[in-house]
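Next up: some structures, all given as structure tokens.
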Structure I
Amino acid sequence: MLWALHDPEWNAALGWPHLAQVCRVERRRSTLRGGRVVKTEAEVSYAITSLGPGQAGAARLLRLLRGHWGIENRAHWVRDVTFDEDRCQVRSGAAPQAFAACRNLAVALLRRRGHDNIAEALRTYAGRPRSAITLVTARDHH
């Protein structure tokens, strides 16, 4: 659930010229076991936006937030689960950034080829090294 609040005087008072709305977002999460709710949790967060009420009411702002988090969750899921990034032992110098860049490149190349399941695609290319090289070196990835 999302509530949006607009007050044109904020811009002058806060010195944030692009602030148009402040939002309160309430999320509820239920844990199911055997088809029954065993636990319900609530979380409240806040957001600000430059979109005025005429551009985006509460319903549109909620859709935009959900879309944003859907993209974030999709990217983090691949990095956390498929690449097991949290357990990576590379921690010094520029190596962590280089490893992250390589993982991001792999995901981007696979997505451009139309792969939705990155883990499955990685297994496929692991068994076909020539295809993997073509994936990286081809000029047209469509």
Structure II
Amino acid sequence: MNTDDALLPARHISIAIDRAPRDVYAFAATGENLPKWAAGLSGGTIEKLGNGEWAADSPMGRVRIKFAARNDLGVLDHDVTLRNGAVVHNPMRVVPNGRGSEVTFVLFRRAGVTDEAFAADAAMVEGDLRKLKAILEQ
């Protein structure tokens, strides 16, 4: 069996945000906002490359980020291209939750990632989602 075809372990990380889904989506889908809330993806500098693609300095080094096309479904999927050319697909959704929203990120454990590194990745995503919540609930 090709290891590229293997199912990867995944962790669903979510947070409730007391803001309308359209507001959460609009903020999170705007590349310029990434450094404000997504420290795991953009450590402070971000550059618009065009065609929905961005370049950012991240804890993983310089990366390229390509968002799913703007949509009314709350799909915030984004592909992150690492310095070595590997592409990591990151499914992310904003869905209605009562008067507010639920934001869910699916973290896949890539081959060769240790338990400790996977836990650290999950903690980074959780921190990013808490920061997104704090900003949007001000």
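Computed values, structure above
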read-out: When distance in nm of label points 7 Å out along Cα→Cβ at positions 19 and 115 is computed for each of I, II, the largest belongs to; value: I
read-out: Label whose coordinates, when FRET efficiency 1/(1 + (r/R0)^6) of positions 43 and 107 (r between Cβ atoms, R0 = 30 Å, to 0.05) is calculated, return 0.60 (choices I, II); value: I
read-out: Value -7500, calculated as helix-only ellipticity at 222 nm (-39500 (n - 2.57) for each DSSP H run of 4 or more, over all residues; to 500), assigned to which of I, II; value: II
read-out: Among I, II, structure where volume of the Cα convex hull per residue in Å³ as derived comes to 116; value: II
read-out: Read-out mean count of other Cβ atoms within 10 Å over residues 51-58, computed value 16.8, structure in I, II; value: II
read-out: Among I, II, structure where distance in nm of label points 7 Å out along Cα→Cβ at positions 59 and 99 as derived comes to 4.7; value: I
read-out: Which of I, II yields 31 [relative contact order in percent (Cα under 8 Å, 6 or more apart), calculated]; value: II
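Read the figures in this text as sums done on the coordinates, not as results from a lab. Because the structure is a prediction, the values reported are computed rather than measured. Cβ atoms are built from the backbone, for glycine too; each structure is taken alone.
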